[in-house]
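Structures follow.
What follows draws every value from the coordinates through simple rules; no lab data is involved. None of these values were measured; they are calculated from a predicted model. Cβ atoms are built from the backbone, for glycine too; each structure is taken alone.
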Structure P
Amino acid sequence: MRIVLGVGGGIAAYKAAELTRLLQQSGHQVQVVMTDAAREFIQPLTFAALTGRKVITSLFSHESSDATLSSAVEHIAVAQEHDLLVVAPATADLLAKLAIGRADDFLSTLYLAFTGTVVLAPAMNTAMWTHPATQANLETLSRRGCEIVDPDDGWLACGTVGAGRLADPARIAERINSLGKTRRDFEGETFLVTAGPTQEALDPVRYISNRSSGKMGYTIAETAAKRGAKVVLVSGPVNIPAPRNVELIPVKTAHEMRQAVMEQLTDATIIVKCAAVADYYVANVSPQKLKKTAARLSLELDPTPDILAEVGQKKADRILVGFAAETQNLLEESRRKLLSKNCDMLVGNLVNQEGAGFESDQNDVEIVTRSGRTVHAGPASKYEIAERILDEIAMLRLSIRGMDRIA
């Protein structure tokens with residue numbers, strides 16, 4: 001792809017040089033545009049040396065020999081000649097400027113003239129990232145179709161720890177590469193995806209839950225939407241934004257999730273049960289906060305509804321994909337669950353391995369199908385895993401429904 005890389009004025013601007021290198025290694029052409037503030041952190045010469053191209057730093061040329069009509073409208077030409085606009089780092093100021101459509105430099109003017117896909121990789125202080133104004137600007141930009149690569153958690157230049165650090169350049173590059181491979185092979189399908197944990201109350205302030213972050217389910221929902229499907233996402237409580245072009249139904253408990261799934265089941269053609277539903281709940285929830293004493297506390301727990309098994313009995317000609325989070329005997333447990341829940345495909349992952357599973361941006365899974373096919377995917381990012389899972393669903397759809405049903 002022909003990519004414009006806009007570099008904003010933050011300490012993370014130096015990471016844009018690494019991103020430039022990674023994009024070039026993937027075969028993309030890169031044209032760098034820098035804001036005035038970005039030049040305070042890194043020099044244009046760095047990007048010129050990496051790309052072999054002039055770095056655009058101003059809306060108008062300050063050299064009389066170059067002060068022509070063509071230089072004055074260069075932002076239009078750049079917008080027309082490129083496939084993708086990437087802004088990394090996208091500072092809070094830049095996000096605000098783009099959200100309101102203010103065009104007072106080359107990058108913000110280019111954004112208004114650009115009709116292709118826009119990828120924004122924010123980077124800023126944690127308080128700035130979580131501020132309602134910043135989140136509102138992100139929501140506005142996301143609704144317009146911008147792809148948001150959320151920042152990482154970690155040490156920040158201001159000396160604090162939290163969300164706001166620019167996403168790893170390799171993760172940004174991977175997201176960009178995936179955009180060039182997007183297909184529309186699920187048009188006409190309605191995905192029903194569940195994600196996240198459930199919370200089962202003990203009293204008004206405490207609950208039983210698990211460590212699921214919802215990232216895998218949200219990524220599958222986002223990827224299915226990009227590949228043309230209508231997507232309904234039933235989600236337990238998570239701390240990640242809803243994917244764009246996806247209908248979100250928030251729930252808390254296993255019973256609420258079951259109700260939402262059954263209400264949406266009629267219209268669904270492909271069901272992906274990725275949620276980590278609690279296995280037990282407290283039937284008699286205390287109406288008041290339980291007081292701590294020196295005595296041992298025992299809880300009487302009842303099993304929650306087995307949503308996957310119930311859907312398996314009612315799925316008819318729908319494609320049903322289940323997930324199994326295991327700590328041992330992954331393949332054996334995955335095959336057992338596949339059959340006992342009447343799934344067409346089961347995705348199993350070992351959640352106790354370091355760097356994958358719950359709360360991680362990576363995953364390492366075994367995909368098994370009713371036909372006996374077994375595929376290992378990973379370790380890889382959850383975006384790559386989501387694409388692989390959807391590829392397997394597409395193959396499964398072909399074998400189950402045949403060409404006539406898909407055409």
Structure Q
Amino acid sequence: MVDDARPATVLGGKHLVLGVTGSIAAYKAVGLLRALRAQGATVSVVMTRGATKFMPPLTFEVLSGHRVVTDLFEAQDAMPHLTMAEEADAVLVAPATANFLAKAALGLADDVLTTMLLNVRCPVIVAPAMDGDMWTHPTVIQHVDTLRARGVVVLDPEVGPLASGRVAQGRLPTEAKILEAAHAAVLSPADWQGQRVLVSAGPTQEPLDPVRFLSNRSSGKMGYAIAEAVRDRGGEVVLVTGPCAVPPPSGVTIVPVNTASEMADALSHHFSSCTVLIMAAAVADFRPRVTAVEKLKKQGKSEMELVLEATPDILAMLSARRTSQVVVGFAAETEDLLSHAKDKLKGKGLDLIVANDVKQAGGGFGSDDNAAVILSATGEQRVCGLMAKRQLADEILNAVRDLCLMAPRGASLVE
């Protein structure tokens with residue numbers, strides 16, 4: 001049992017308008033609404049007439065806690081297209097049909113949703129869903145280009161099975177991608193502005209011979225998500241990354257490495273100029289004592305003895321060298337999660353540690369989701385249930401920000 005547990009509130013205090021249009025994917029907007037509410041957002045729902053043919057407004061009313069607006073002339077508010085636009089921190093249209101894209105691009109306003117779009121001054125995010133070859137039709141491409149040129153965030157639909165039975169690009173983007181876009185749109189970039197954050201990510205590879213190495217299952221996704229979150233919230237990022245199959249984020253300084261020693265050298269080089277170190281990499285604990293010059297052969301051998309030696313303890317080394325830096329570590333465990341994390345937090349002199357059970361279903365290495373307990377040296381604990389890694393990244397940044405505000409060193413991220 002974890003004390004002082006509290007839910008994720010990354011969107012706390014934010015007011016979003018969720019627009020639902022007449023797509024068979026309208027049912028997926030229910031899950032999206034629940035996710036937004038679970039993250040602390042206030043959500044008002046606007047449904048087009050076509051959307052009500054697929055989902056009853058009552059479902060969205062119950063889950064949002066607010067009356068759903070479906071008609072300009074039947075709303076309780078005499079001018080919902082104005083009041084909702086003024087109150088919104090972002091408008092999120094999911095799913096968005098080809099018809100909606102056309103009307104939004106052309107400025108047509110024949111329902112509440114499209115009329116409201118002519119009044120909003122907040123970010124607008126559109127998540128399309130459509131069947132057949134509609135997404136690649138020249139007219140739809142033109143409308144999407146028009147909206148993007150105006151600053152609207154139009155996500156690309158996914159490739160997969162469609163309602164018609166065909167496999168093509170037209171599925172509603174995943175909930176995780178839609179939430180990521182919402183976070184980027186409404187989270188203030190100012191709270192990490194002026195900070196230079198050193199992030200490590202991915203595995204290391206410790207060579208056994210020219211073709212083999214010892215490594216682990218880390219995908220780098222968590223570290224990359226942290227780098228993206230810092231970037232989107234205004235911080236400068238230096239990302240030291242081991243070999244990963246996923247592409248690194250844009251807009252950050254990338255320092256590629258392979259071994260634990262190379263990662264130690266790279267992090268040491270940049271550590272003195274950073275304000276925060278977030279050590280998300282899964283660095284190998286041991287490496288072969290001797291690396292063979294040529295490929296090791298199996299012929300005539302029934303077994304082979306491999307002698308290992310410890311790799312540098314990068315986190316402890318940098319923590320001991322710090323001046324005013326905030327140092328954050330990770331503890332990927334398979335048992336006694338909190339006990340091992342607390343020992344690591346204290347033993348390495350960290351400010352904060354992110355503990356996650358890599359055996360948990362749906363989370364851990366290689367997945368797009370993760371769950372964690374964030375522990376601070378001041379005794380605070382935050383429980384983050386299973387969520388997208390980008391969402392968890394923002395929770396980690398919030399915890400670091402709050403920690404710095406309380407820290408006696410005066411290394412506050414927010415003045």
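With mean count of other Cβ atoms within 10 Å over residues 42-49 coming out at 22.2, pick the structure among P, Q it was computed from.
Details: P: 15.6; Q: 22.2.
Traced to structure Q.
Given structures P, Q, which gives the highest value for mean count of other Cβ atoms within 10 Å over residues 18-25? For this comparison of mean count of other Cβ atoms within 10 Å over residues 18-25, the top structure is Q.
Taking 3.5 as the value of distance in nm of label points 7 Å out along Cα→Cβ at positions 186 and 266 derived from one of the structures shown (P, Q), identify that structure. This value belongs to structure Q.
Between structures P, Q, the calculation of mean projected area of the Cα convex hull in nm², for residues 98-241 alone yields its largest number for Q. Hey, mean count of other Cβ atoms within 10 Å over residues 82-89 derived from one of P, Q reads 24.2; which structure? Clearly, the read-out refers to P.
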